[in-house]
Structure 1
Amino acid sequence: MKIAIQGEPGAFSHEAALKLVPGAEIAPCALSANVFAALDTGAADAAVIPIENSLAGSVLEHFDLLLKHDVRVVRETLLRIRHNLIALPGARIEQIERVFSHPVALAQCRRFFAGHPRMKAIGFYDTAGSVKQLREMGAPDVAAIASQAAAGFYGAEILERGIEDDPQNFTRFFLVHRAADAETDPAANKMSLAFTLENRPGSLVGALSALSAINANLTKIESRPVPGKPWEYIFYVDCQIKAQGEGERVVDALAAHCGMVKELGRYCEAGGEPCAEGAAK
């Protein structure tokens, strides 16, 4: 299976893709929009995207792309994020003056930079890409923050391991297929949906009350602006599926209150227990 990811080989998305589909061929893309374009055109069989980090929150662009494209989430996984200071072979930590990485990774290592005021943090488009850049720059005073896999992939060395501020640093990744190719796992116990509401008092309360009335358990809710419609929002929710037909009841409950409801996928919760047999049908 050929899986599109945003970033260079050795990125955390690369690691997550191989965790979800061992032995997959990885198709690196510079931008998230390119990942979904590869899926649309058939250049890739699937995509793996980060959707939420336990420290930095949701990847909002990916919610928008899931809604825009005719795709379905079929699996999710959690990946422990360990950041490492990486440099060219032979470099010493006291030499380092500039450190490149994705802005989210840099923000998760503030304590490290506070302890090394000599180092200047510089944002880059990708963690693994920042390690690749080290080889191109060839400078011993430049480092990157990325995964252990990225260091190995590009022949660099780890100067210091585990420099993230909080060890409880996890990212949730989705495995995404074209809707026409997606098959729902019969043991799925979680679903993701998007919906819109009229801009009037009590509309969100009404939708959530309808879900409460059928005892649906929401595990996440996120709002995003509707392009071209100021102060109107798209809501994204994750909901547990615990029994036969519960997924359909959730969709029906929302449809009675919402202008649009789109199911983004049903899948097994990472680290969760499968639902009752046949609940996803």
Structure 2
Amino acid sequence: MMLSESEIHSASILIVDDQEANVTLLEQMLQADGYTRVSSTMDPQEVCALHRKHTYDLILLDLQMPGMDGFQVMEGLKVGEEEGYIPVLVVTAQPGHKLRALQTGARDFISKPFDLLEVKVRIRNMLEVRLLYRELRKFNKMLEQMVRDRTAELRESEARFRALTELASDWYWEQDANGNSTKVSGPVLEMLGIRVDALDSEGSDVRESGWNEVERKLLQERIAARQPFLDFVFSRANANGSRQQFRVSGEPMFNQSAQFIGYRGIGVELTAKS
């Protein structure tokens, strides 16, 4: 992610200093360097309100000012700051204030008297970091929105799929990688009194359930081979002598790592429709 010169030079900068000579010097230096959005105030009481209104990319803040010093200004800037980042470059003639300023929230410092080359480099470096940070936040928000949109699309698509499969079949089923049923929709339980896991579970008793053992083994082989199957027909004999016939289709499911996670499919009772 690269920043253009126009992006850097159009960054908004506020100069805060109670000495008019310092304000003038910094304004002239920044304007000569191509910065186009430079403003200033000599009243520290105005800084917080100005920042809430304009959201500056950089605040050049003098620490020693009458009425309200730079430390108090930084504490005020923290109030209501959603990003947890105050874009302050402090200006001080007191070496002992530098560490305290950084601990209070300042991102860097400039020493008085000014070394103009150092001032230019520190301002540009801080602006680059600040602007890249903002671009990253925008990009992350865009990704989050894309994920939300895609999730909503997938849920809608799944709902349509389920609705269509329920219209076209008696039941929809899913099972995990071990052959255990994890989801069944449709009236199969109420209408037929069967569980989908009874069709393929190793632990089911074929003689008790009445399923055709040859057909059941063939279906198990398809599932064990991770093969899709379409319109597989199988039957069972009920205790009262009647027979039921079913048609089932299924496909293996895999996760994003291509790991097998189970099967899903639809089933229809042919007996009721003949």
Structure 3
Amino acid sequence: MRLRIAHSTNYRYEPPASGVIQILRMTPGSHDGQYVVEWQIDVSTDSRLDVHQDAFGNVTHVLTYGPIADLTINVEGLIETHDTGGVLKGTDERFPPSLFLRSTPLTEVNPAMATFSRELSSESEGDVLGFLHALMMQINEHMMFDEDPTNSGTSAVEAFGLKRGVCQDYAHIFIACARSGGVPARFVAGHFLRADGMVNQQAGHAWAEAFVPDLGWVGFDPANAICTTDAHARVAIGLDYLGAAPVRGTRYGGGMETLSVAVKVDQAGRQIQSQS
């Protein structure tokens, strides 16, 4: 599948900030199930973007500029994806899977979550893949998709208690429960071609990857109750959202900060095909 993706992020500072430093993780990489055909990143300032890779191998751009009242970051490109049944191959793995057993403030468990995970693990009788599939489905049933009650700083414990949240919250709960069950898991930020034809979205997508013996890393999307397919475009990974966030940084001075995001994910050539 060929996915055409456009992602725009705009910051407005009132009054203007004296300076900003932003780390951008908005550039995908290629692996066995994903080939980046073309990709470009543009910012509204004339500052230079310093490119490097972070510890996990994510492509990052560092932007430093000021003073500034408005900042717009646009990325756009074409990615060719292939359905690998959720199994990830051909990525640059810099750490052993055991690193991703490490808990973070966003991916801790409380007693209720630990019991939830333990019961599913017991029912799976040592079948790691079966446990992860059951975990994904149970989280999807437990949660209701709702954009209002959570934010980027909401923890897995908080979202699990609310029984509401967005894809980021679903992923954090999955990661926390998988780690509680002894399975390495990590956060993935990317994009998703929706099956309902909705191409304009309010944000990127998030899911999780867990390590399965004899298979390797496998993608699980609890918000959609599916393993990852060719509708998923993988951009960055981390221990949690903070390590894979598309834009993360700080500002100096200024007053109110307003953020707006617009994402468009479509299948390249779909309109042409439908007319033929």
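Coordinate-derived values only; no laboratory data. As the structure is a computational prediction, the values presented were derived from the model and not from experiment. Cβ atoms are built from the backbone, for glycine too; each structure is taken alone.
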Item to check | Identity of the structure behind 1.9 (criterion: distance in nm of label points 7 Å out along Cα→Cβ at positions 61 and 101, calculated), options 1, 2, 3 | outcome: 1
Checklist entry - Out of 1, 2, 3, which one gives 4.0 for distance in nm of label points 7 Å out along Cα→Cβ at positions 69 and 93 as computed from the coordinates? => result 1
Checklist entry - Thinking of 1, 2, 3, which structure, once FRET efficiency 1/(1 + (r/R0)^6) of positions 125 and 221 (r between Cβ atoms, R0 = 25 Å, to 0.05) is computed, gives back 0.50? => result 3
Next on the checklist: On relative contact order in percent (Cα under 8 Å, 6 or more apart), which of the structures labelled 1, 2, 3 is highest?
Outcome noted: 3
Checklist entry - When you work out distance in nm of label points 7 Å out along Cα→Cβ at positions 29 and 213 for each of the structures 1, 2, 3, which one comes out largest? => result 2
Checklist entry - Upon calculation of distance in nm of label points 7 Å out along Cα→Cβ at positions 37 and 181 from the atomic coordinates, which of the structures 1, 2, 3 produces 3.7? => result 3
Item to check | FRET efficiency 1/(1 + (r/R0)^6) of positions 117 and 149 (r between Cβ atoms, R0 = 30 Å, to 0.05) derived as 0.05 - corresponding label from 1, 2, 3 | outcome: 2
Checklist entry - Out of 1, 2, 3, which structure matches 20.2 when Kirkwood radius over Cα pairs in Å is calculated? => result 1
